[in-house]
Structure formats: structure tokens, C-alpha cells
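Take a look at the structures listed below.
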Structure P
């Protein structure tokens, strides 16, 4: 069974269509995952086409390198997508890339493996690092961060209304003994949450917030989008799939600002063509079909935005 079959790729058909693939083009899959989007792109490329796949997760890179052995058009790089414009594989392709695809957030294989420590559904070591070689783990942070910092992170990145109660409970629990596993943390958060949402685990928002912090996910998105814009050639497509509001907010704002152009004062007499816009928004935000949502629950929150590099 292929990695793509094990991990259902969200909005695959829509994303490939949005990239507007040119058979001899150069493309970047900034988040290889298990290669669903990459395989679909490769099917549309000629022998002269090229696809550069990035991921910071060594398990994803292992899958990518297996595919690379079968297809020399694929170039595999272990790196965060914020490094997109700094790796040697893209140096000669600046302003020559025909499309960049971002599939943001955590992947199903990461969530499903309890040893990676992302999920409260199965007990495992409290880790959450997309790249296990990164220094800061969730276990280290939750046992060392100050109460105010924990509360702020849960509120800002998880939009958790009971963040202060949860932070206070974390401090009390770790005073007795270090918090080592996802199960321990989930139980602590659950006890501190007085209002459980229907069909949602009470620790959902808190775990999301900690994961975002540990992996600097929002900062990575901002840097990655800027690097992608620089890499794209005239008419190149930027496609980004988000899975929660914080991700989508960054993508939406980025496309809006780059489509508007230079930020001159409103009362300055400047024509639209003098504002130097760098992107053009393509269509409306795209969401998964009801059929895809039924087949893949992860698709329910997915939002895809598309933009095109202006000449």
C-alpha cells in the first residue's frame, strides 16, 4: 500500500487543477507528507519537468526518497518550507518556478503515531516535533514554561477561552511530578475545561496551540509564502491549503496585501497600476466537497486559496 493510500490527500484534484501544470514546468511541493500531491503533479510532467519536494519530517523524507528512486524528475530536500528560498536546489530557479503548493498543518501519519506525541487520542511520549531533531519538545516546554506563557500560548494559538484555568492546572500538576505523556496532559487539560464542546475533545485546542508553538508553524507560513513569491516566475501559481483559522488568516492576508501592492497613504494620488501588485487572487476560497468530507473527516476544515504571480 502506498503512502498516499495510507494518508488521504485533501483537495488533491482541486489543488492540481489550481497549479495549472505545464508539462515542462518547475514545481515545488513545500509539504511532501506522504506524497499524494507530488505523485499527482509528476503524472502531469514531461521528462523535462521537475518537482522539488520539501519536508522537515524524516519519515516523510524516507517516503519521498523511495519515490525519487523511481522517478528522477523528483528532487527531495529535508527542510522546513520557510527555507524554500535558501536551499541550493532552488538557487538556480529563482523567479523560474511555475507553481508552489503548501498543504499546511500536521499530517495524518504524524497524528496516528502515538510515539510522535501529537495526539491525545492515544497515550505516548509528549513530543510534537515535526522534526525530532529540533531542540524543543512539548514535554520540555510544558514542564518549564511559566504559567503566564502557557496561558498566552493556549489563548493565542488555540483560541482557548479557558487558557488561564488550564495553565494553572498544568503548574499544579507538574509541581507534583513532571508531565511526560500525551495522556497525562490531556487529562490535566480535560479536568480544567468546564465547558466541553459537542463532538470535540476538551484538550483539542490546547494540543493544537502547543503543536503550533513547538513547530513555529505560523512563523513558518509567513516566511514560506514570502519565499514562494520570490521563487515564482511570471504567471506562476501559489496554492495553499489551510486547516484552521489561524493558518488561513495568514494566507488570506498575504494574498490580499500582495494583490493590493505598495501601501501608500490613502489620500496620495496614485493610480492602481503604480502600486506594483505582485499577485492576483484566483477565484474564491475552495473547500472540500461533501463526498470528500464524508470519506475523510480531516477535509472538513480545509480551505484552499490560489494566487498568480503578476508580470
Structure Q
């Protein structure tokens, strides 16, 4: 099994009602890879950073089984940086500053050794960049998962719709699903989005759980009730990492197995939000993951 992850490796500065950080490591691909590493040790990363990115952070990824030979390091340039502040309900945030830096001209180069990866996770990037990755693959992966956001819908909707024709699973939140489909009802939205090309759709609702759709079926997983939520940054990416990591581990792309993968994604997101950045993902254990999975199954069952 081999999994290719493409996305951002970045610096974040985050403020929530419960604390504040200086510049810490973040980025969609970072969260995805860290989350996926609990299910696989054969993860290939394609991304870009500046020469200000610490070498010891790259070594941390390597220790998790993440092959960083596809991580471009641009000399004399700076790593992508995002700064944001969350409101009291933690479901909304204000972007304070965005510095694209190396991301502005990012041209993803997929190393030859990655071009036959069996599973592909396209993290949140410009749709044309996501498509360039697909064009470099030697053969179509068994499963292609794509994540996106409302910014690309605002500015590159046609490019996004072209990319959606080539993917198996789309992961977005409820606000983005409504924008993409122009439907308020998530049931109606799911039908319209699935007509755009994806075979499966995951709609994330943060603390209210997640939906999985195909053309004929729907599955809902609740979120885990948590006593403390410090930082929701990266929760969706950690969810995606848990989802595709479990799929790649089990090599089963059926709807029934995707239901289990959604539960694992939910569990991985629950660890991320309890600390700032990737701090909790760095120390979480497999026993803790399985423990939370049992808890999640228990609270969602009736007799």
C-alpha cells in the first residue's frame, strides 16, 4: 500500500478564546500526514516550504513514516503563513494575515517513485494545482480524495468543477456544500454535488458530526463530546487523514468500509482540537485511538 498526500506545509499563528500561539507548524498536508501515520508507514508527501522551515520538523515527519523526498525547499524564500482568530463559539474565525510566499508559484512535482501510489489525498489547494498532480500519475489510483474550500469556489469555480470530474471522494464542510450546490438542504446539496463527478461525498459539520453520501445511501457519524476544545485548526484535515489512512490500510473502498473510515476520521479530529497545532497528534497512541473509537460507537448505538 502506498499513499500520496499533496497539500500545504505551513506556519500558523492562532488565537482562540482559550489561548494563543506564536508561529507553529501547520498546513493541510502536515495534519493529513500526521493523522494518516497511525494507519500507514508508507506515506509520500508532495509540498513546498521555504528555507526558513526547520529541518528538525522534517525529521519529525520522517520518523512518522512520511517520505519527504517530494517536499520542495525553496532557497531564499519563505514558507506559507496563516494567522487567524477564532470567535467564542469556535465555529467561525477571522483571518488576520495570509502570506502565500512559496505557495504563490507552487508547481507540484511528483517524484517518479510516487507516481504509482495506490491512494491519493489532494489536500486543500488551488484546483488547477490539484489537477496537475493527477496529470502526473502513471495510472489512476484506486481512490482519489479531494478537499477544497469556499475561497476556491469564490475565485476558481470552473477549475474546481473540472477537478471534481476526476475524483472519487470530495470532503467539504456544510457551508461549502451549500455554496457549491446552491442548495440549503444538505440532502439536495449532496445530490447536486454527486452529479458533478465524485462517487462519494463527505460533509463535515464540526462539533455536530459528519455525513457520508453516495447516490443511493447516506451515513451519519456524530462527533465525540469533548470536555475541552482549544484549537479547531486542522480538524478537517486530520479527519481526512484518518479517513484515507484507514481506507488505505484495509484496501477496501466499499461504502460499508467508508462508514468505518468516517468514524476513524472523527476520532483523529477529536485529538487534534484538544491542543494547539499538531501537538496532540504527536503524542497520541494507537490504544487511545481505539479507545475513542469504542466510545464513539457506544454513544451512537441504540438497543
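Which of the displayed structures (P, Q) returns the greatest value of Kirkwood radius over Cα pairs in Å on calculation?
Once Kirkwood radius over Cα pairs in Å is worked out for each structure, P has the highest.
Hey, distance in nm of label points 7 Å out along Cα→Cβ at positions 113 and 249 derived from one of P, Q reads 3.1; which structure?
Label of the source structure: P.
Using FRET efficiency 1/(1 + (r/R0)^6) of positions 25 and 193 (r between Cβ atoms, R0 = 25 Å, to 0.05) as the calculated read-out, with 0.20 as its value, let me know the right label among P, Q.
Comparing all candidates, it corresponds to Q.
A value of 19.4 was derived for mean count of other Cβ atoms within 10 Å over residues 105-112; which structure in P, Q was it taken from?
Comparing all candidates, it corresponds to P.
Given a computed value of 61, 28, 28 for Cα extents along the principal axes in Å, for residues 17-176 alone, which structure among P, Q does it belong to?
Going label by label, the one that fits is P.
Computing FRET efficiency 1/(1 + (r/R0)^6) of positions 41 and 137 (r between Cβ atoms, R0 = 25 Å, to 0.05) gives 0.15 for which of P, Q?
Going label by label, the one that fits is P.
Every number here is computed from the coordinates shown, using simple stated rules; none is lab data. For clarity, every value in this text was computed on a predicted model and none was experimentally measured. Cβ atoms are built from the backbone, for glycine too; each structure is taken alone.
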